[in-house]
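Following this line, the structures themselves.
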Structure I
Amino acid sequence: MPKQIPCLWFDGTAEQAAEHYTSIFPNSSIGDVTRYGPNMPPPMKEGDVLTVEFTLDGQPYTGLNGGPQFPFTEAISFQIMCRDQEEADHYWTRLTEGGEESQCGWLKDKFGVSWQVVPTELMSLLNDPDPGRAQRATQAMLQMKRIDIAEIRRAADSVSA
């Protein structure tokens, strides 16, 4: 299968977004930056960043400054599968800076990009073979913004009288 590289459409902030993201994710870097040439339609002007290639922990991305026509929506999000609560909290804290929290581990960063910060243990709790345990875990998760895996584990393990 050919390599797939997400291309994110920004309204003039592609380079700032790439700098922000590469400061958060390990093993990340900014690659080639291309610039608009002469005679560009407004609001673009010659010398403005057209595209920026960047890599986040081995995954390549392209940021495109295409203008205001296509803003980000929650219809597309990037999942960050975290090994533990500490790692999840790192991404949650850094990506919500200037952004906004949503429900069930979802957030929108300051550029409008949606992310899901998911401790991997969450999936095993939600898919527990004991339907009651899975349901209690799901109900606990639905009450959260930032995922608190210890709280979800406590809810899953609780037994109602």
Structure II
Amino acid sequence: MLVYRIVHKKYANALFAGGLAGRWNSEGKKVLYTAESVSLAYLETMHYRKGFGFNSDFRIMIIRLPSTALFLEVIKTELPGNWRDFRNYQDCRKIGDEWFDRAGHLCLKVPSAVVPENCNIVINTLHKGYQEVELIDTLDFIPDERLENIIKNHK
């Protein structure tokens, strides 16, 4: 399975996880957030960056997950109604931290808060199967500036 990340070029040549807290992990839990498609990775990154800062300094990372990778899937309908609210990360973090600590599955498949009908794949970089995760390519990322302008002008 291929998954995608959009990152600044200085981070595009290695699968690096800094351990910063996110929706599905607490501080110190080193995970990689990826998306099922380039378009979802773009939307997630646009949301995170508040629509600002895209230029020729960004790259698309294409990452191959091993065919043997085990996934734990979080079902959207099983989450609390306010799980998408950025002020309510605690429910999602509890799920993600438990998955990370158990280390039974390399990947956590979660609904995207930006487009809940699509999924992100969170990868546990400390899982025994992580050494089989492979960065297979990086591509230039030149987004259509019209989308960036829509977000900038909407505020």
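Since every read-out is calculated from the coordinates, none of them should be taken as a lab result. Bear in mind that the values here come from a model prediction, so they are computed numbers and not experimental data. Cβ atoms are built from the backbone, for glycine too; each structure is taken alone.
Summary table
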item	result
FRET efficiency 1/(1 + (r/R0)^6) of positions 88 and 144 (r between Cβ atoms, R0 = 35 Å, to 0.05) from the coordinates reads 0.65; which among I, II	II
When mean count of other Cβ atoms within 10 Å over residues 8-15 is computed for each of I, II, the largest belongs to	I
Which entry (I, II) yields the derived value -6500 for helix-only ellipticity at 222 nm (-39500 (n - 2.57) for each DSSP H run of 4 or more, over all residues; to 500)	II
Answer label among I, II for the case where semi-axes √(5λ) of the Cα gyration tensor in Å, calculated from the coordinates, equals 24, 20, 13	II
Entry that produces 11.6 once mean count of other Cβ atoms within 10 Å over residues 32-39 is calculated, selected from I, II	I
Rg/Rh (Cα atoms, Kirkwood Rh), for residues 40-135 alone - highest-scoring structure of I, II	I
Structure from which 18 was derived, relative contact order in percent (Cα under 8 Å, 6 or more apart), options I, II	I
Entry that produces 18.1 once mean count of other Cβ atoms within 10 Å over residues 16-23 is calculated, selected from I, II	I
